[in-house]
Structure P
Amino acid sequence: MFGFVRWNTVRIATFNINDVGKRLDNLLAWLAETEPDVVCLQELKAEQGRFPADTLSRLGYGAVWQGERTWNGVAILARGAEPVLTRVGLPGDPTDRQARYIEAAVAGVLIGCLYLPNGNPQPGPKFAYKLAWFERLIDHAAGLIAAGVPAVLAGDFNVVPTAQDIYPTRSLDGNALIQPQSRECFARLIAQGWTDSLRALQPTGPLWTFWDYMRGRWAADKGMRLDHLLVSPDLATRLAAGGVDRWVRGETGASDHAPAWIELGGLERVPSRRQG
C-alpha cells in the first residue's frame with residue numbers, strides 16, 4: 001500500500017545499466033547507497049517478463065518498463081511509489097517497435113526516459129534512423145513545452161553536445177555521437193526552452209558519464225558526456241544540485257556508463273510505501 005508524505009527535494013537520476021540482468025547487483029548497490037527518488041534506466045537488454053520488478057520492489061521501488069530481447073529497453077523507477085505510465089514509445093512512426101522511450105508521472109512531474117539510437121556507422125541507415133528518431137523526440141518535446149507540463153527528459157541521448165563534453169581526441173571525428181547533425185538536433189531541443197541541467201549547474205569542465213571499455217579509457221579518464229537530464233522551464237528554477245556518481249563506473253562488473261542525477265527542490269511527493 002501507499003500512504004502520503006511530502007518531499008522537500010526530489011533526486012532524479014538516469015543510468016544506462018547496459019544489461020540489467022548481468023548488472024543487477026551493481027544497480028541494487030547503487031540504489032541502496034544513494035536512494036534516488038526517481039530513476040530512468042536504459043539498455044535493459046531484457047525481455048518484458050525478465051525485468052527484475054520483484055527484486056526492485058523489495059528494495060522499495062515501483063517500476064514501469066518496456067523490455068526488448070537482446071537490445072534496448074527502458075524503465076522508470078520510483079522510490080516508495082508506483083509510476084503512473086502515460087506513454088510507451090514516441091509518436092510519429094507506428095512501425096517503430098524498438099524499446100527506446102517510456103513516460104510516466106511521478107510526484108507531479110512527467111518523466112520521459114529515453115535511449116536515443118547510437119547511429120553508428122555513419123553515414124548509413126543507422127544514422128538516418130538516429131536522426132529520424134531525434135526529430136520525433138523534438139516534436140514530442142515541443143508538445144510538452146506547449147502544454148506547460150512540468151517535465152524531465154532523461155536518458156542516454158547518444159550525443160556529445162559540445163567539444164568540452166568529450167576528452168581531447170581526433171580519433172572519433174567520424175563517430176555518430178559528435179556529428180554536426182546530432183549536435184544540431186540536441187541544440188534545437190534545448191532551444192524549445194529545456195535546460196541542460198548538469199551544464200547549467202556546472203558550466204565548464206568535464207562531466208563525463210561514459211567511458212568506453214576499450215583502450216583503457218576508464219583508467220585514463222578519457223570519457224564523454226552522453227547522459228543528460230533536460231528540465232522544462234518551470235522546473236529549471238528548482239534545480240538545487242546535480243552530479244555524476246563516477247564511483248559506480250569503477251565497481252567490479254560495472255556498466256560503461258555512470259549514473260547522472262539532479263535534485264529539484266520544492267516539489268511535493270504524494271505516494272509513499274507503507275506497511276499494511
Structure Q
Amino acid sequence: MCRGLTQGSITSVRSTAVQTSDGKDIIPGCEPWSAEGGTHGALVLHGFTGNPQGLRGLAEAFAAAGFTVDLPLLPGHGTSVDDMLGTDWRDWSATAEAAYESLAARCERVVVAGLSMGGTLTAWLGTRHPEIAGLVFVNPAMDVPEEMVKALEDLVAAGTDRIPAVGNDVADPAAREKAYDATPLRPLLSLAAAAAAVREDLAKITCPALILTSTQDHVVSPGDSDLLAERIGGPVERVTLERSYHVATLDYDKDLINEKAVGFARRVTQ
C-alpha cells in the first residue's frame with residue numbers, strides 16, 4: 001500500500017493478468033500494469049482501440065520516480081476488436097473512475113495522464129474531481145468533427161460495424177503499437193458524443209494541466225489540444241512534440257514525454 005511509504009520506493013509491480021475479467025485472452029504485452037510505490041499516485045489511461053502497451057513506458061517512468069501507478073486495460077481493448085463492439089464510453093469511464101477511486105483511497109495526491117481517448121477520460125475525471133493534483137494530456141481526443149460523425153452514422157445505418165483503423169501512427173520505424181487493425185463504429189460514435197459533453201465542462205477543470213502535442217498527427221487533430229488549452233479553467237503548460245506522430249508515447253519523443261510528465265507530477269504533488 002502506498003500510505004506510509006517513502007516517495008522513491010517501489011514495493012511491488014503487477015502485470016500478471018492473461019485474461020480479462022470475463023475470460024477473454026489478452027494479447028501478450030497488452031496486459032494492465034501497476035506498481036505500488038510512495039504516497040502519491042499516477043493513473044495512466046490508454047486510447048481508443050489501444051491498450052496499456054502504448055503507455056507502459058510512461059507508467060514505468062512514474063513508478064521509477066516513486067509514484068504508485070495504475071495502468072488499467074479498458075473494457076473491449078487488448079483482446080480482439082469483436083470484443084470492443086459491445087462496449088462504449090460508459091464502460092471505459094466506469095473503469096477509469098474505479099481506478100481513480102482506488103488510487104485516491106490509497107494515496108495522498110493523484111495525477112492522471114492519458115493518450116488520445118485516454119486524454120478524453122483524463123479531462124472527464126478532471127471535471128468530476130477537483131481534488132486531482134494535475135492532469136497530463138498526450139494528443140488528447142476532444143472533438144470528432146460533425147461531418148465525420150454523420151459519415152459514421154450513415155455507415156452504421158447501412159449495416160457496417162467497423163472500418164480499417166489508422167493504427168500504429170508512429171514515426172519511428174522501430175516502434176510498433178499493438179492496437180486493433182479495425183475501428184468499431186458504434187463505440188467510436190459513443191466516444192464522439194462523450195467528447196462533446198466533456199468539452200462543455202472543461203472550465204470545471206481548475207488543477208494544473210500539461211498538454212503535449214504532436215505537430216504531425218494522423219489520428220487526432222493538433223487543434224484538439226488547442227481547444228483543451230483554451231477552455232480549461234486552471235493553469236496550462238504546453239509542450240510541442242516535433243518528431244512524433246499520434247502514439248507519441250512510443251515514438252521519438254517518448255523520453256521527452258516521460259521527463260516532462262514526471263517533472264510536472266512531482267511539482268503538482270509537492
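Read the figures in this text as sums done on the coordinates, not as results from a lab. Given the structure is predicted, the values throughout are model-derived calculations rather than measurements. Cβ atoms are built from the backbone, for glycine too; each structure is taken alone.
For FRET efficiency 1/(1 + (r/R0)^6) of positions 80 and 216 (r between Cβ atoms, R0 = 41 Å, to 0.05), which of the structures P, Q scores highest? Answer by largest value of FRET efficiency 1/(1 + (r/R0)^6) of positions 80 and 216 (r between Cβ atoms, R0 = 41 Å, to 0.05): Q. Of structures P, Q, the largest value of relative contact order in percent (Cα under 8 Å, 6 or more apart) belongs to P. Computing helix-only ellipticity at 222 nm (-39500 (n - 2.57) for each DSSP H run of 4 or more, over all residues; to 500) across structures P, Q gives -6500 for structure P.
Comparing distance in nm of label points 7 Å out along Cα→Cβ at positions 96 and 240 across structures P, Q, the highest value is found for P.
Out of P, Q, which structure matches 41, 19, 16 when Cα extents along the principal axes in Å, for residues 88-135 alone is calculated? Answer for the origin of the read-out: P. Out of P, Q, choose the structure whose coordinates give distance in nm of label points 7 Å out along Cα→Cβ at positions 104 and 208 equal to 3.2 when calculated. Only one of P, Q returns 3.2 for distance in nm of label points 7 Å out along Cα→Cβ at positions 104 and 208, namely P.
Looking at mean count of other Cβ atoms within 10 Å over residues 224-231 for structures P, Q, the greatest value goes to P. Matching task: 0.25 is the computed value of FRET efficiency 1/(1 + (r/R0)^6) of positions 24 and 64 (r between Cβ atoms, R0 = 25 Å, to 0.05). Pick the structure from P, Q. The structure behind it is Q.
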